[in-house]
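Scrolling down, you'll hit the structures one after another.
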Structure P
Amino acid sequence: MIQSLLEAFNHRIKLKLYIDHLTALCLERNPQVLAGLPSLPVNEEEEDEVSRERQLQSLTPEQLAEELERGEKGNLALQEYTDNLLQRISDLCPDVLEQVIQMLEEAA
């Protein structure tokens, strides 16, 4: 279960970096893309993976299950936010979406 929690933690970090990158592109090209988007879900301060693993090892199985559920809900909220942001970019600023697609292809 700890491995699943760490994977969810790493996924959350990647989503936040992706959102930060998309937001920066929007601010650079067309800040109106961001107008009207709901607030980004706020989570507790994120620590590094080693600290996170140490913290998780001290939890009971029930606490781990609760933490996994919380992490999955947080990731889902971030994914929904990302989807909404990408849709707005697609609608209002397709050239930025082209940049994002290029970036993803280069990273693969």
Structure Q
Amino acid sequence: MRLLRTAADLEKLINENKGRLIVVDFFAQWCGPCRNIAPKVEALAKEIPEVEFAKVDVDQNEEAAAKYSVTAMPTFVFIKDGKEVDRFSGANETKLRETITRHK
């Protein structure tokens, strides 16, 4: 799982993964629910290697957070073939797994 430091890093990741599902976890260091779900997201990344997982710290990468209109953390944005196909906010592991299964 990569930490994307700039909006350009996110665009590069999207361009390198055409045809694959990308799950972008927008988080903040100070966000309790973000810290709680982080190990579960890491485990999913290992369990489902055909899906590309990435993290964006909204305080360090405000441009990417603004581009995707992220206002709550954690927010998971699902991208495939360069387009957003789904999103949700909240530390819900079951919903995360279901959304990945639906789009991969």
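FYI, it's all coordinate maths here, none of it is from the lab. What you see is a predicted model, and the numbers here were worked out from it, not measured in a lab. Cβ atoms are built from the backbone, for glycine too; each structure is taken alone.
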Output 83 (volume of the Cα convex hull per residue in Å³, calculated) maps, among P, Q, to structure Q
Distance in nm of label points 7 Å out along Cα→Cβ at positions 36 and 60 from the coordinates reads 2.4; which among P, Q: Q
Once relative contact order in percent (Cα under 8 Å, 6 or more apart) is calculated for all of P, Q, which comes out largest? P
For -12500 (helix-only ellipticity at 222 nm (-39500 (n - 2.57) for each DSSP H run of 4 or more, over all residues; to 500), calculated) the corresponding structure among P, Q: Q
Structures P, Q compared on distance in nm of label points 7 Å out along Cα→Cβ at positions 68 and 84: the greatest is P
